[in-house]
Every structure is written in structure tokens, then in C-alpha cells.
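S.K.: The data blocks that follow each hold one structure.
Quick note: the coordinates plus some simple rules give every number you see, no bench work behind them. Owing to the predicted nature of the structure, the values given are computational and were not obtained by experimental measurement. Cβ atoms are built from the backbone, for glycine too; each structure is taken alone.
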Structure 1
Amino acid sequence: MQFVQSQPGDDPIVVEGFFAASPARVFNAWTDPDIIMKWFGLEPNSLHSADIDLRPGGAWRFLHSKSGEQSMGFEGSYAEIEPDERLVFSWSHVVTHADGAREATPESRVEVTFTPKGAGTMVRLVHSAVRSEDARRGIGGGWQASFGSLQDVLAD
């Protein structure tokens with residue numbers, strides 16, 4: 001199933017998918033670090049850690065890879081939280097070097113809506129304000145893979 005609805009490289013990146021689970025269960029999969037660890041990323045179970053402070057202004061941070069020289073991940077903060085209906089958060093890709101120096105992409109914005117549909121939930125993600133076409137292509141591929149893994153996690 002193709003989840004990415006926007007053309008590769010377009011802004012915003014639009015991703016949609018149907019999940020055979022209630023909005024509460026799908027929302028929980030987006031906000032519970034233990035479940036996020038299973039589905040987020042290019043490959044299932046590829047995160048090293050996921051930390052979430054689920055409140056407006058609360059930070060989230062996912063560590064994707066770590067070596068002796070650097071770690072790479074994603075982080076941001078929650079702007080809006082409507083349980084079982086909507087999440088809005090900022091997004092940056094961050095590289096942290098062994099000496100503590102950090103490099104972060106400019107913040108972009110992610111809005112995720114969870115809409116009941118029949119016996120499941122339609123999820124619509126709009127990731128906007130990603131500054132480069134290459135980054136948008138990469139992020140679109142990442143969301144495509146993540147939605148596929150999320151579908152598998154929710155099918156269990």
C-alpha cells in the first residue's frame with residue numbers, strides 16, 4: 001500500500017493510511033515510547049530510545065543511531081494534543097558529536113489527525129516547512145516505511 005500521497009519532494013509531505021484499530025489505540029501507538037520503538041524509522045525496531053513528554057510544550061526525542069563518534073536522531077516539541085484526534089509537533093533531525101556539539105536541521109511542522117472510519121482509523125500526516133527537496137524526499141520515504149511498520153504493529 002502506498003501511504004505517501006504528495007509527489008516526491010513536494011512541500012508539504014502528505015501521508016495517509018488506514019489502520020484496523022480504534023483511534024485511541026492508534027493515538028497511543030504515536031504517544032507511547034515502547035510502541036514507537038517498534039514502528040518508527042526505516043526499519044522496525046530500529047530506534048535506540050524514544051522519550052516523550054506528552055503535553056503542550058513537552059519535548060520528544062528519538063535516538064536513531066549511536067556510534068562512538070556521534071548519535072543521530074529526531075526531536076521536537078508538542079504544540080497541540082487532542083487525545084485520540086490530533087497531534088501537532090515540531091521536528092528536527094539532530095546529529096550530536098562525541099564532544100557534545102550538535103547540528104540540527106531547521107524546525108519543520110508535523111500535524112497528525114486520527115479519524116474514525118468503519119472498524120478502524122484513517123491517519124493523515126502533513127509534514128510541512130522542510131526546507132530542501134532532498135530532505136523532503138528522504139522524510140517522505142521515512143514516513144512511508146514507518147506507516148508500513150505501524151500497520152504491522154497494530155495488526156498484532
Structure 2
Amino acid sequence: MVEQQKGRKERVVAQNRKARHDYHIEETYEAGLVLKGTEVKSLRAGKVNLKDSYAKVENSELFLYNMHISPYDKGNVFNHDPLRTRKLLLHRRQINRLQGYTQERGFTLVPLRLYFSNGKAKVELALAKGKKAYDKRKDMAERDARREMDRAFKEKQIRY
């Protein structure tokens with residue numbers, strides 16, 4: 001998927017669809033990703049999983065945990081550890097703000113998608129708060145009701 005946005009070419013590599021189901025998304029940030037050579041090749045091949053990953057601020061630096069990038073098929077000794085901790089690049093002011101939110105107010109940092117923008121790997125990071133079970137059920141009920149209304153309108157338009 002290639003999107004044109006503000007003169008930039010973006011190619012989405014992976015998405016974390018479960019994140020929007022499990023969390024209330026408050027804000028999103030675009031962060032750079034520090035990678036090794038074979039990791040980039042694996043990313044371009046789409047061999048990445050964001051499912052259980054999260055970000056955390058440590059010593060005024062931002063790190064991404066549990067993101068699985070499969071080892072590159074043709075890499076030998078230079079292959080990487082699939083679950084290694086990866087550094088994220090943000091402005092100092094943004095990192096300090098995120099640190100305050102995650103420590104004081106019960107927010108967490110969840111990656112929503114991983115993409116290439118102008119040849120550089122980027123992560124869309126969300127400042128999110130966990131949903132309760134009743135919130136998830138409510139969202140599913142609203143989604144089903146919306147689908148039913150759309151279906152009814154569509155049938156009505158076809159008849160006339």
C-alpha cells in the first residue's frame with residue numbers, strides 16, 4: 001500500500017489491528033526506528049509482527065519491546081535476534097511528555113503500524129489507555145448496529 005501524503009511516499013509494512021480493539025487511542029506520534037542491516041531487508045519482505053509489542057521510556061530514551069522481525073533468509077552470521085529491543089527516535093520534548101503520561105496517568109505506548117517513509121523505517125506510536133471488557137462489547141455492538149443500518153439503506157436504495 002503506497003500513500004501520497006504531503007509529498008511523501010509511504011509503504012505500510014505491518015499494522016497492529018488488535019491495538020484499536022484493546023485500547024482507547026488518545027494521540028499518535030511518528031517515530032524513527034534504529035535497525036540493523038538484515039532487519040531492514042526482513043522488513044521490506046514484510047516479515048514483522050507488532051502484535052504484543054509496546055514502547056517504554058528508560059533513561060530519557062524510548063525503546064520498543066517484543067516486536068518480532070524474522071531473521072533474513074539469506075543472512076548468515078550477520079542475522080539479528082528477532083525480539084531484540086529497538087531504539088525509537090523522537091524529539092526530547094516529545095519523549096519527556098510521553099514519560100509523564102506513562103508514569104503518572106496510566107497510559108501505555110502501543111505501535112499501530114510500521115511503514116517506510118522516503119526510504120526510512122517509521123513507527124506510528126499511540127498514547128493509549130486500556131479498554132475494559134464492557135467498553136469492547138459496547139464498541140462491537142455499535143459497529144454491528146452501524147453495519148445493519150448501512151445494509152438497510154443499501155437495500156432500500158436498490159429497490160427504488
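S.K.: Quick one: FRET efficiency 1/(1 + (r/R0)^6) of positions 69 and 93 (r between Cβ atoms, R0 = 35 Å, to 0.05) came out at 0.75 when computed from one of 1, 2, so which one is it?
M.R.: Going through each structure in turn, the value belongs to 2.
S.K.: Give the label, chosen from 1, 2, of the structure having the highest value of FRET efficiency 1/(1 + (r/R0)^6) of positions 45 and 77 (r between Cβ atoms, R0 = 30 Å, to 0.05).
M.R.: With respect to FRET efficiency 1/(1 + (r/R0)^6) of positions 45 and 77 (r between Cβ atoms, R0 = 30 Å, to 0.05), the highest-scoring structure among 1, 2 is 2.
S.K.: Assign the value 13.6, calculated as mean count of other Cβ atoms within 10 Å over residues 21-28, to the correct structure from 1, 2.
M.R.: Working through the options, I get structure 2.
S.K.: Output the label of whichever structure in 1, 2 has the greatest value of mean count of other Cβ atoms within 10 Å over residues 61-68.
M.R.: 2
S.K.: Work out which structure the value -11000 belongs to, where helix-only ellipticity at 222 nm (-39500 (n - 2.57) for each DSSP H run of 4 or more, over all residues; to 500) was derived from one of 1, 2.
M.R.: 2
S.K.: Here's something else I'd like to know. Between 1, 2, which one scores greatest on Rg/Rh (Cα atoms, Kirkwood Rh)?
M.R.: Greatest value across 1, 2: structure 2.
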